[in-house]
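A.B. asks: What follows is a set of structures for review.
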Structure I
Amino acid sequence: MRIGMTIPFMEPGWNRASMKTWALEIDRGSWSSLALGERITFVNPEFMTSLAACAAWTERVELISTISVLTMHNPVLMAKQFATIDVISNGRLTVGIGTGGRKEDYESIGADWANHRMAKLEENANIMRRVWKGDPSVLPKAKRIVEPLPVQANGPKILTGAIGPKSIAAAARYADGLSGFSMLPSINDIRNSFEQFTAAWQAQGRTGKPRLIASFWYGIDTKGKEQMVKHLERYMNFMPKDISSQLIPHAGFNGSINDLKDFLQEIKKLGADDVILAPTSTDIEEIKRIARVIF
């Protein structure tokens, strides 16, 4: 099982030096992937620009978007942007996509909240794949295809951030795997998401094995619990206060680094291909300490 690390861009105060330091630390270590996600009306640096910078700074690590809110954007432009990042990274990009859950993000960039649908996500994913394959029929009035073409043949793999039986069943038609996120987290939650996606994959008559990824927030020891609560109070600002106040005390993993190692071993037994850790602190020394124990 591979273990990746998210750059905690959802914390405030980033600059070029700190962004590059995190990217290089993940790249030079034993981490298998570098992940980052998208929000608009928040403190994080812009998603695509940040992903491209990480692609340029790193040499080895897989780059995973967790997730891109594809239904909020033009899929042809997104395909061109992702293809460019694939070129910059020399074929190290994997694209995680979803519908997102923040109406304010859609509205802030003039996107239509009516596109917040699994059917639209599937449509946009298929358009991106056609662009990556150099299909001229995507834009029949254009004089040529949309380039650059990705380094990876037919484009990067696409993972879904779908949650729940209906969205997972729909995503199994087109996605190459599951980029799951467990808020609590729990072994049962992760097991259920893996089983649901695998069953949906098989129901679609697809062969081989889907890629199964689990991800969760974490905080190490007592201080880590405090920083995780602080992070989540900021991050969940889009939720009604009564809901977030009930969720935050129970969200994320809290314990020692050895407890985290044991939890990762339990996830491995479920057949996970990857776990992507989501830190709630910008303290880079913390991920160095974690790496020394879990690898």
Structure II
Amino acid sequence: MPELPEVETVARGLQRSVAGQRILNVALGKTDFIDNPDRFESELTGRTIARVERYGKFMLLRLTAKPEACGRDLDAALLVHLGMTGALTPQLSSDAHAKHTHVVMRLGDGRELRYVDPRRFGRMAYLSGKALAEELRRFGLDPLEMSLEQFRVQIHGRKARIKALLLDQSVLRGVGNIYADESLWKAKVHPAQLGARLKPPQLATLYAELQKVLKKAIALRGSSISDFRDTEGIPGEYQQHHRAYGREGKPCFRCKTAIRRIVVAGRSSYFCPHCQPRPARRSTSRKRKSEKARTK
């Protein structure tokens, strides 16, 4: 499933290619991934795509108001999640429609913005005003925009495994399995370590490495594990730089110990057992003491 670098790659491509284009009409195929398809079609028609931006793992196609809106819906957007197999790309109108093309937006310059999704695990929604604000409020901080202090508060304020916290979109928006594993490997932090128990130097290192990994992945147009391609159909290259994700049984690039896979927060987690030692368990006596203290 596309994560922050892949979504940023697509958003930048669409910003270059379709920002400023007016949507003349919309044709829909299967609509089980679209919130309120009838409103979706009617509201998009006649609007102009002002700009395209990323919001976590979502894309926001910011839309201008319709001429007849009289000040209403000034803050409107098309929210897009690509799911596992979705692709949103501009095409010439003369190009044949690919199989599983479910949304076609005819643009003012004669091209079509098409959404293709074989498995339809994505999501599309037209949102405006309060509904848009409420939708975006569900998500946490952007890892490329937060400060170290904000990161510390988010991680130390929750008693959960660090891998789970990195994946929790209400904590940080945009990080997924690939970049969580890569950042934890770079920072030498075990994925099962409790976030609240990370020491200040560990937090600072993880914060720095997470940003470095994401920025490098964006520069290389993301990771193409299976289906991901950019708006021009070109695969990303960051998968060639993976140091932990998907490398079970292969030697660690630092110490040559075999990479292991465990399940944390319901997700496969790849790590080096030597470079990322498992956190020490609290002794039974310490647990009993703490329990007695709570009951007094």
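A short reminder: the numbers here are calculations on the coordinates, not readings from a lab. Small disclaimer: the values here were computed from a predicted structure and weren't measured. Cβ atoms are built from the backbone, for glycine too; each structure is taken alone.
A.B. asks: Given 19.6 as the derived value for Kirkwood radius over Cα pairs in Å, which of the supplied structures I, II does it correspond to?
C.D. replies: Numbers: I: 19.6; II: 20.9.
Working through the options, I get structure I.
A.B. asks: Using the calculated result 5.0 for distance in nm of label points 7 Å out along Cα→Cβ at positions 143 and 231, pick out the matching structure from I, II. Present the calculation step by step, with values, prior to reporting the outcome.
C.D. replies: Details: I: 5.0; II: 2.4.
Derived from the structure labelled I.
A.B. asks: Just checking, which of I, II has the largest value of distance in nm of label points 7 Å out along Cα→Cβ at positions 151 and 183?
C.D. replies: I
A.B. asks: Work out which structure the value 24.5 belongs to, where mean count of other Cβ atoms within 10 Å over residues 31-38 was derived from one of I, II. Intermediate results must be reported in sequence, preceding the final value.
C.D. replies: Numbers: I: 24.5; II: 14.9.
Structure of origin is I.
A.B. asks: Consider the structures I, II: one of them gives -13500 for helix-only ellipticity at 222 nm (-39500 (n - 2.57) for each DSSP H run of 4 or more, over all residues; to 500) as calculated from the coordinates. Say which. Provide the component values of the computation, followed by the final result.
C.D. replies: Values: I: -13500; II: -9500.
Corresponding structure: I.
A.B. asks: Additional query: For the read-out distance in nm of label points 7 Å out along Cα→Cβ at positions 47 and 191, a value of 3.2 was computed from one structure; give its label from I, II.
C.D. replies: Values: I: 3.2; II: 3.8.
Label of the source structure: I.
A.B. asks: For Cα Rg over 2.2 N^0.38 Å, for residues 63-110 alone, the calculated result is 1.23, so let me know which of I, II that is. Can you show the working numbers first?
C.D. replies: Details: I: 1.23; II: 1.51.
The structure behind it is I.
A.B. asks: Okay, moving on. Just checking, which of I, II has the largest value of FRET efficiency 1/(1 + (r/R0)^6) of positions 79 and 223 (r between Cβ atoms, R0 = 41 Å, to 0.05)? If you can, show how the numbers build up before the last one.
C.D. replies: Values: I: 0.45; II: 0.95.
Between I, II, the highest calculated value is found for II.
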